[in-house]
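So, here's a batch of structures to check.
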Structure 1
Amino acid sequence: MAGFTAEAGSARLFWLRGGRLLTGLLSLAVTLLGLLVFTFILSHLSPVDPVLQIAGDHASESTYVQVRHELGLDQPLPVQFWRYLVHLAHGNLGISRLTNSPVASDLLRTFPATFELATCAMIFGAFFGILLALVAAWKPGSVVDNIARMISLLGYSVPVFWLGLLGLLLFYAVLHWSAGPGRLDDIWIYTLEPKTGLMLVDSWLSGDKEMFRNTIAHLWLPVVVLGLLAMAAITRLLRAALLEESSKEYVTLARAKGASRGRILLLHVFPNVRGTLITVLVLSYTSLLEGSVLTETVFAWPGVGRYMTTALFASDTPAILGSTLLIGGCFITLNALADALTYLTDPRTR
């Protein structure tokens, strides 16, 4: 009887977890479909006529009709949407009007730069953000806590473009601690063989130590500027979660038993906010991926943000939609990953 009960419990747990997984995958699919519908509608609401962009403003009526037919714009909307999905399934995001090359190729070329910048900024922001939050929660109301709160407030308040220009003025033009805009100096940019698209990795694989140092000299300033955004968000939200968890009864009991404040914070309170921490880290990372437009523009960083900005000024609809689709897909996927990690690491969510 006991064995039958155990087997029934295991089967019930299996079906519950399988149902949750299926629900999560279905929710992810519906969200991605919603993103596709949004970009499709956005392309039709654009004031720029794609036919005129290809045929020219002085095209004849017959040429205009022919180009419109080739683009499939004379078909019903459901047919156009199905054609849009088929093209996406084959990796066809259209041809950029600005570069005259496939948008997918442009994104494959520019995304590694954004990924490298956002990842390094995330590492910087996560390390110092978690450290500041722990110190602030260790002694709430102290001088260190006030400093952490001030830093997080400044990270939210100071505009990124202003901070980037100020950093270039101070560390590049005056102190010469930074190598300036771009990813690499011109003497190396045309000799480096791109293998991964990540400049740190490619310069390291090249074996040229001077090139690797130059890559770091270009990278550290935009990483700090962009990482301050993540650090501010992580510090503020994690500090609030730690203080809320510290007010619970098991913390009071641990203190009554003589446990030190630091031991309670690291061994009991911090592990219990890992769900919040995972969510904050993933959301911060997605915000860095999609919010690096101004940083890439200020530092002439050839990433997706700068590519999208240039496309916006040129009214390059395929490039704008392709970039939107890429960033939106990253945002949705990373959020789903955060939910999965929270479910796996925090028993309370199960």
Structure 2
Amino acid sequence: MVVLAKGLARRGHAVAVAVFFGGGAYEAELAEAGVRVIDLGKKGRWDILPFLIRLMRLLRKERPAVMHSYLGVPNILATLLKPLLPGTRIIWGVRASNVDLSHYDWLSRLAYALERRLARFPDRVIANSYAGKRHAAANGFPEGKLVVIPNGINTEYFRFDPEGRQQARTEWGLGEDEILVGLVARLDPMKDHPTFLEAAGRIARERHDVRFVCVGDGSPDYVERVKQRAVALGLTGQLIWAGARDNMPSIYSAVDIATSTSAFGEGFSNTIAEAMACGVPCVVTDVGDSAQIVGDTGSVVAPGDHSALAAVIQHLISLPPKERGALGEMCRARIVSEFSMDTLVQRTEHALGLA
């Protein structure tokens, strides 16, 4: 969203971003690009009526030509408020595919049910993956309104950073010859950390020169369950819990092999594309558009298959460093050629009716 907002601003459009909660990490970056950030000041999950009043006042004041919402609840709100905005094009953003809602609470299930019922009202629905488009169409979203625009990656920002690599690896106590396998993902059932940990446990029993890192955070209860599983697998000495990080090019650069073990729900995985842009070979599960992102530069296994995941990672570990480095160069070249920011902005500009 930040990439898109900045790109549209560079092309001469007046862009504002309204957020439920202020103080986010990207606000300064948007401001520097001339994009206004409007904090709607939501106080929490149950701050509903006052929040809606603030949102309605904002929309009446701004009278946007286009309102482009992201994710379920914003999509629902944009459509319910459409009567207040005659002449405004409402564009939804669909960012996932086959989410297994049994892992989430009743409010998430209710939101998706409402989203399905309202899907005929927006002027267009942009999915960031072909898997997301197929899933939306199968769940009643009008296929004629659906368009796929993959995410764009800032390849000038996401690139190999040798100094950042050294800093991160020093912080984590990694030796020169140790190989680091990483999973960058929020701790959430969708991302399936247990499969990553099972594969790591298999590899750790055979190789003591391999370390593993999980970058991201999640709900305390789920984080604790996942960490307990890691202890049970005997990974304490070889696994790093890095938490959430902002300096992602340094983090990706510190990793020798990146993984994505999502079990469901993935649309376009930014973490895969970002790691590839930093020259890191990837092993991914066949969920969403992950296989399409890596193409012939990466390896794809079935979701939940920790044995296959371990085998592919072990194969990459066994490659000579030069061969693994050449594979990383192919990864970056693929992202530069197929998933650029310019392509994202141009295609979205057209879909929003601004071209």
Given 1.00 as the derived value for FRET efficiency 1/(1 + (r/R0)^6) of positions 236 and 276 (r between Cβ atoms, R0 = 35 Å, to 0.05), which of the supplied structures 1, 2 does it correspond to?
1
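Among 1, 2, considering only FRET efficiency 1/(1 + (r/R0)^6) of positions 124 and 324 (r between Cβ atoms, R0 = 35 Å, to 0.05), which has the greatest calculated value?
Biggest value here belongs to 1.
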Work out which structure the value -0.42, -0.79, -0.93, -1.23 belongs to, where log10 I(q)/I(0) by the Debye sum over Cα atoms at q = 0.08, 0.11, 0.12, 0.14 Å⁻¹ was derived from one of 1, 2.
2
Note: helix-only ellipticity at 222 nm (-39500 (n - 2.57) for each DSSP H run of 4 or more, over all residues; to 500) at -13500, derived from one of structures 1, 2, originates from structure 2
Determine which structure produced the value 0.7 for distance in nm of label points 7 Å out along Cα→Cβ at positions 132 and 268, calculated from the coordinates; the candidates are 1, 2.
2
Suppose distance in nm of label points 7 Å out along Cα→Cβ at positions 68 and 116 works out to 2.8; of 1, 2, which structure was it derived from?
2
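Which of 1, 2 yields 25 for relative contact order in percent (Cα under 8 Å, 6 or more apart), as computed?
Considering all the candidates, the number was obtained from 1.
No lab work stands behind these numbers, since they all come straight from the coordinates. These figures come from a predicted structure and were not determined experimentally. Cβ atoms are built from the backbone, for glycine too; each structure is taken alone.
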